[in-house]
Structures are given as C-alpha cells and as structure tokens.
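Take a look at these structures.
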Structure I
Amino acid sequence: MTSLVKATEKDIPLIRDLAEKSWNSAYSGLLSQQQINYMLSQMYSVEEITEHLQNPNYHYYLILDQNSAVGFIGYEHHYEPGTTKLHRIYLIDGAKGKGCGKTALIFVKKQTAEKGDSRIILNVNKENIAKSVYKSQGFNIYEEGVFDIGNGFVMDDYLMECIL
C-alpha cells in the first residue's frame, strides 16, 4: 500500500539518500557519473532542501510502500500563475512498477487543484523512460529545452504539462 507523508527538516538525510540511490540508477546510462554527482551536490545539498522546506509553496513528501520510504516528491504551487511545478519525483529501483509513482502523481494533482492551480509542469530528460509514465497520467510535451546548469553540463529535457 502506497502512502505519502509530508517531509520535514529531520527527513533531509533520508531525501538525500533516496536521491542518490534513485539518480545513480535512473541516470547511469543517460548522464556521466561526474554530471550525476554535480547535480546531486547542487540540487540536494542540505542548504538547498532546507531553503525549499522554508518556502510555504514548496512541499516535499516521502513516498512510502508498506511503511518504508521508497521515494519522494517535491513540488511548488504558484510557480507560475495558475501552475504548480513538479520539481522532483524519484523512486528507488524496487519501488518502480508498483503504482507508487502513479499514486504520487494523483496526490500532486489533488493538491494542485486544492491550491487553485489548474496546470502542472515538469522537466524530464529526453531519454528518460519516465516520460511514458507521465504521458500515461495525462502529461503532454509542450516544449523542448537545453539548459546550462553550470560546470560544463546541460540538461536536455522535454517540458511536459498536465491541464487539470
């Protein structure tokens, strides 16, 4: 049974651990280990996550399967007018294919509607197989982008949206 629990600052070490496990699995064939390490250090530092948790529109939830943390989501209401951005949704390998991601996306849709936003956006690596999961849950590609993230690295992404 999948459930979601709001994360707090005490969960930062767990979020960082889940990020490292999921990223090293999901991106090992798509990005160099140097880029994975760089992005993890930038996006999942204690300071970065703490800053997110202090933003009243930014929410982290742990994804639990049978009461064990198997992933997390991070999303931000009112990222743009009427729009919530799903910044992060990651699962460790053993949790994939069990409906945990679908449950998390349904949760984000509900939270988005309750906060008055009518659109959810996200970025996904063009080669990431997760884009098919997003499509199955009502997301469509609306743009492509190559984003310079520093240190000589780029993100080559599809930008996807779901209109509620």
Structure II
Amino acid sequence: MVSKTFESLNDEKKARITAALLTEFSEHPLVDAQVARIVKQADIARGAFYKYFDDLTDAYQYSYRLALQDIHAQLRSTAAYDAAVYLDQVEQFVDQAQNSQYFGLIQRHFTDNADVLEQPDQARATQMTALAPNVWAASILSHETIKQIMLYPELKVQLLGQLQHALALMDKE
C-alpha cells in the first residue's frame, strides 16, 4: 500500500515519481520492471522508493489505480440498466484511455500484468450477484469490450458494434 510519506510529498516530487512509474510500467511488464530505472528517472534514492511503496507490485497497483480513477472520473454513472448509457460509457472510456498518457499502461496491463496480479475477488463477485441480470450482463460485456479494444484498437468499430447489438438484444428481454 502506498505510504503516507508518499502521499504527503510535494506535488512536484510526487508527479516526478508518478511519471517515472508510468513510463516503467508502460514500457515493461511487471515481471521485468526495475526499481533502478524508476529511481533514476524520478531522481530519488532507492531507499526512498521503498519508503513510498512496499515493492514494485505496490507501485504498479498505485499507477494502474490512478489511471483508472482519472479516466473513470470523467464518466457518468447509472444505477439502472440503459443500453445507450452502457455503450456511451464504453466509447467514452476507450476514447479517453486511447488519448491519455495511460494508454500504454492499460495495454500492458491486459497483455502482461492482469493475469499475474488479479486474484479471485469473492467480495466483488458477491456484489455482482446482487445486480439485476441485465445490469450484470451489460457490466461484464462492457468490461470485456474495453479489454478487447485496448488489446486490438484496430477492431474498435467492430467491437463497439457487437456490444451495441448485444445490448439491443438485452433491451428486448
């Protein structure tokens, strides 16, 4: 977990470290990431890195969480099922991700890091079972569509078309 020491750094230093993390984790899978490159780019001591983060995984999770928070902050949420809103949110997320500094990080997450990091989360699965079936299905389809577009940006139009069609079919139910 990111330390309080890191959180209390001045904005310039925190931005420098965050930029170094983003570069490292966008260019290298987590298994090949190196603290040495991060501290050199951030111009901090190696010991400082370990004052701020438990390890590289902790630093990666901080970076990825920051990216998702930044992109999600610009999306509106809805509690009820609305096919048009789901499609719009997926398009917005993809556009914002593709046009952000986080695109490489998100792509790298899906190509190299997700399977290494993501552990089964029973609490999240339990929350998902409480959703209406169409909301559950739309959520699963939306996230999978985002993943596929991040992996294969050239298929964006086709994948969004598939999502739109699937959501329209669910509207008829």
Structure III
Amino acid sequence: MTDDDTTRDELIGWLESTRRHVVQQVEAMPPEARRTSHVPSGWSPLGLVHHLTHDVERLWFRAVMVGEQVELSSGYDGWVAPADLDDGDIITGYVEECRAATAAIAALPVDQPPAWLADDMPPYSTLRELLLHVIVETSTHAGHLDICRELVDGGQRLVLDVPE
C-alpha cells in the first residue's frame, strides 16, 4: 500500500465516522421531529439527510470525481425530504449513496483530478481536496443535527460538564 493509498483510506475513514454521526442523530430523534424544521431557514433533519445524499455524496464523488452521469438536485430541492419516501427510505438512501460514493473513489489516487466541474463550482483540483471538503461539510451538518436533537428531546451526543 502506498502513502497515497493510506492517506485516501484515512480520509475515507474520517468521512465514515461523520456519516455514522449523521445517521445516529437522525435515528435518535422522535419520528415527528425528523420532518419538522427546528431552525429559521426551514430545513428539517430528514431534509438535511436528503441534501447530504444528493448535493454532497452523489454530486462530489460520483458526478464530479468520476464523471458518472447521475440525477442531481437543482436549487433548494436537495434540502426537501420527499413526502413519498418514509424516514427509513431517506436514511437508507443516504447510507446506500455513501457506499456508492466510497466505491466510486476507493481505488483513485489522492492526487486524481476531478472528471467534471461545472463553471459555478469551487475549483477543487484533487480527490484529496474533495474528500476534505466533504468531511468538513458533513461534520458541519452533523453539528447542525446535534443542535436539532438537543432542541427536540434534550439528547446530547457529547455532554460537557459545565461549572455552575
């Protein structure tokens, strides 16, 4: 195994951890809270999972990195949990898309350039940059879900001892 392979596999490992965090937080919420917005901007926890599925995993890895012709969301559509899908379908769709995304990039070198970039996309130049971007975006959204979860039912993934 080369250093590049090790780097890629370590980055994918970190991404897997944040992916699990997302799923665990949404699954821990009461079902009625998953489709309800808890923030002024209007997205719901399942809408966020739908966004990560279509606008992050599918877009950056399958479409951009390997040039696969996949259906992509447009505008705010990616942030909306489809009414015709139940909670389990949306979560399973995310898990399956994450597997497909990982499989698509599993053998690529970290310095592999993207196969496709639209004119309005950030100019990421390597798989390493895309992996770092997706790790940051997924981690950020996992934090959003932490806040939603705490607002909904008081559940805390990481409890800090706050002095009185």
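Taken together, the values in this text are just the output of simple stated rules run on the coordinates, not laboratory data. Quick caveat, the model's predicted, so the values are computed rather than measured.
For structures I, II, III, calculate relative contact order in percent (Cα under 8 Å, 6 or more apart) and state which one comes out highest.
Largest value of relative contact order in percent (Cα under 8 Å, 6 or more apart): III.
Identify the structure, out of I, II, III, from whose coordinates volume of the Cα convex hull per residue in Å³ was calculated to give 126.
Of the structures listed, the value fits II.
Figure out for me which of the structures I, II, III the number -21500 belongs to, where helix-only ellipticity at 222 nm (-39500 (n - 2.57) for each DSSP H run of 4 or more, over all residues; to 500) was derived from the coordinates.
II
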